[in-house]
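Next up: the structures, one after another.
Where a number appears in this text, it was derived from the coordinates with a stated rule and is not lab data. This one's a predicted model, so the numbers in the text were calculated from it and none came from an experiment. Cβ atoms are built from the backbone, for glycine too; each structure is taken alone.
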Structure I
Amino acid sequence: MTIRNQLTFCLILAGFFFQGCTLKNNVNPVEEEEIEKELELGNYESDYNYNLNVVYFVPSDIEPLANYHERLSGVMLFMQDWFKGEMTALGFPGKTFGLLKSEVDPSYVKVILIRGEGGQDDYPYQGGGSSAGAEIRQYFQAHPAEEASDHTLVFMPSRTGGNGWDAGGVPFYGLGKWCYALDYLNFDMSYWQDGSRQGDELWIGGTIHELGHGLNLPHNKHKATDNWTSMMSWGNHEFNDTPDQVKLTLADALILNNNQVVNESTGSGHYTGEVGFNLKSMRIHADNQNLYLKARAESDIPFNGVIAYNDPKTSLGDGNYNAITWATNNIIEGDSVSLTMPLAGIDQDFKQYPFELRVRFLHTNGKHTELSYPYSYLAGKPAIDVDLKEVKELSKDNWSVVDVSSEELVGGGTNKGAGTHLIDGQDDTFWHSQWYQASPLYPHYFVLDLDQVETANGMVFSQRLDKYNGRVKTINVEISSDNSSWIGLGNFQVGDGARDVVEWTSTESFRYIKVTVTEGHDNGSGENVYFSHLAEFGLY
């Protein structure tokens, strides 16, 4: 595919999203031919359908740093080869991110030069990424052919240090599928040999690390038994001295394998649509040697990898740098996985802290579904025992929601919290009690019509995956044959995991069922948990 050209670090901020950005009225792109007229590079081309956007964002009160196009091209090609080497070593030969390269001289990659409306002081380290990003998005909206993918790497000229080795002062972090890095006059691969030329500076390793974030990679750590350092932990610090000892993890490779710009023939549906995830069973337990995980799940969009993040919560804002991963792309019969995680891989010092086990299912369209299970170490092993047995659920094809105490039909998006989501068969949609224009308190309830008399032994609750507070905890259950006279089955407790099976003391036959939620799970954060939500309700 040929795309015409108009010649035109680490800290990832936890919970930091583009909010409150004010778009500037005029964004001034600078044509490359005006800066580097001697370069006649023709069109830029790539074999990939989607390619990484490389942007050089220059504030209005300075000029682009000398020879930026050649220098940054060298950096980009170095990083492209580095990712290719890591992916090949991890079982994905030749895979790396796509770049648009000059048809005349492929040592030059496409760099989109954009002049900001503000001066250097308007784009500082804190907050400068959001400000620059808003202007760059405005430019892409005006020039849609220039945006080659959902992933963007933004370089910005140094504000401090005279552009030498002590450069800095600009955004250097990841924000979603975008990342920001530093340019300075010595940022030149001709200085790079074995890493020692940069001494204690972190710019090459830092740029690779931040690009990892821009390619969907979260922080994650190597195992205690590994003899190398994960790039997405603190490998950025070590890369310049011992580059051969800094690597991607298998977890990283599995995520990149589904990335939009790492697959030559990626289709237009990447990162879009509902995945239709449905967890069927989960078994997690430990002995003195290993932590074991087995799971089965169904999904409208297949998953081709599963990652287990064992993350010690050493502080409230630890950034997940210590999340030790086990991963697999061995999907048994297309729907099941099994992981054995030797406890020797978890650093001894971490075992004093509470852990969060996050199980991430990687869908082929680049999206993921993540389930969370807390545990702590007790008597030298993880105190965790999750046993979600698979049950044969009744068909919900003819069911209907005939009453809800409230539902959220406006806030968060049209019908996003509608009661109908309780029985739509998808764990990534949910019913939510009203919160936008009213805030009804507990109890919250819903009533279902099964269309005919059914016989059941219990209930299946699939909790909303992306929100903890408000998950269904304490319920009262009633059944009826006519939606008028009700028989109470009693009060029950629902676990806070992704899915819980609640068994009744006897088999019951009925047509209508009313579930009243009297209490929701609360993580003690201080949030006012007056609301409730549930992804899916079933019977077996």
Structure II
Amino acid sequence: MSKQIIYNPEARLRIMQGMDTVARAAAATLGSSGPAVLIQHRTDGMPPIFTRDGVTVANSIILEDRVADLGGRMLRDVAGSVSRQVGDGTTTAIVLARAIAAECLKSVAAGFHPLQLQKGLDLALTLVEIELRRRALTDVTPEWIARIAAVASKDEPGVGTLLNRAFAELGQDGPLTFQLGNGRDDELDIVEGIRYDQGYLSPYFVTDRNRATAELERPYILLCDREIVDLMDLVPILEQVADQHRSLLVIADDVRDNALTGMLLNHIRGVFKTVAVKPPGFGDRRLERLNDLALLTGATPVLQSHGTRLEDLTLAQLGQAERAIVGAETTTILAGAADSEAVARVVSGLRQALADVRARKPGDGSPTGNQHEADELEERIAMLSGKTGVFSVGGVTDIEIKERMVRIENAYKSVQAALEEGVMPGGGAGLVAVAAVLDEVIAENAEQQRGVAILSQALFAPLRQILSNAGLNGEIVAADLRRHAGESYAYDTQRQRLGPFLDIGIIDPVKVVRLGLRNAVSIVGTLMASESVVMDVPDPTIMAGYSPEWAAATREDPRA
């Protein structure tokens, strides 16, 4: 295929146009007073998506100009990266990236060298991150958790109280899943459940594209310690599961070749719902973890050492659960059919083994090996005796519930980030306060100094955008905040008042803000370091004779 090459400055200008287009749409959602965005569903006839989430807006935009779309894709990558790392702060990262990119491109056009500008940005970023950590307030209290949840969820009433309860009962890293509720009110249930770090073997298993998860209701669970490569080995048990109108979760050492292909085709076509994942653990420890799963789900595992064949399986040998949620990196099984007495006996034995490992005297075995063995035993105890929270999001319509679920899930991740690195003034005020640390910086040369100045200016962008979305004057508020830079002040756009951020409840997690800024600086460095863009030239004849209406009506391709 022939190629088209676009050189600078045209390439950078068109990329910047794409970044600006995406940022303008997403930035409207920033802040508690920010409006929502209505997105047409990709499928005709489906209700539109109503959202106040920046990454959802950014991911929905594909620009007709393919070079400009590269700029939009850069912002989508920034927002996606921040969303994966901390869940919240995606719109802040988009606003920062646009502000930094716009000033950098102006500077490059004025004759500044891109790499020197990048060095200045990196220097400023390092100083700002140090200052953010220095100013962070740790030892987060339950009252802070409630306020952080309120800010991240756009002042959703009652969310902070439920999240407080979830953290109290499940701990900081406890597994909490979110689902669509059946009523108007939010509900939190703490149930017996399992979560471990293995995701689906193929993204085509996904059933909820917005959250990138595969969800199975009342699944049977097949446990196997070998690779499954032939679909015919699974056909007998799949037919039995289908007769029960149930789904199947396959937990095996691996599923590949025509076994994986056959499962995916039948799953996508709706013949039966199934998801394949790997078991927890690695190496020799994987068999122990597989037996733990069997204990928790009531399954009889298919083990090579027992000579059991997959084609001889019956429903009685499968485990069961109320629900399974499989993501790209984690698997959660809720309310498995566990034998509580057997689980208690195994946990008791593991606790004794853990005590024996910890009681070893210096010189008894390798210290590293002892620690590894203790960590493994602790993980197994946690999985066997753990609980899982299920947060059911309420609302009146499906559109409202889905939109609220995104915001509440972001609030949960924001609280987790706050517990890790502390909190700071929210609403963009924290970035304005730390900008003072760059005022006295003297870089190696004028070009690097310009990079420092660009980042210093960009730190005001989130505050200005939040105030603009609320219909307020950003310059006046920014000036007031600079005067109170050492007093940890923030501005409440709902009540239009300035005060100590803990008193007025405008709180941001330091980790969310820090990672948003870091990702924004990183993507701008990629833009400035690019001298040209190489694109495929599309073939206009490839769709000749193709009629989507005919294909939809007949399920045939008229080009064939």
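At a glance:
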quantity: Label whose coordinates, when mean count of other Cβ atoms within 10 Å over residues 179-186 is calculated, return 14.0 (choices I, II); calculated: II
quantity: Origin of the derived value -3500 (helix-only ellipticity at 222 nm (-39500 (n - 2.57) for each DSSP H run of 4 or more, over all residues; to 500); candidates I, II); calculated: I
quantity: Which entry (I, II) yields the derived value 3.7 for distance in nm of label points 7 Å out along Cα→Cβ at positions 43 and 275; calculated: I
quantity: FRET efficiency 1/(1 + (r/R0)^6) of positions 419 and 483 (r between Cβ atoms, R0 = 25 Å, to 0.05) derived as 0.20 - corresponding label from I, II; calculated: II
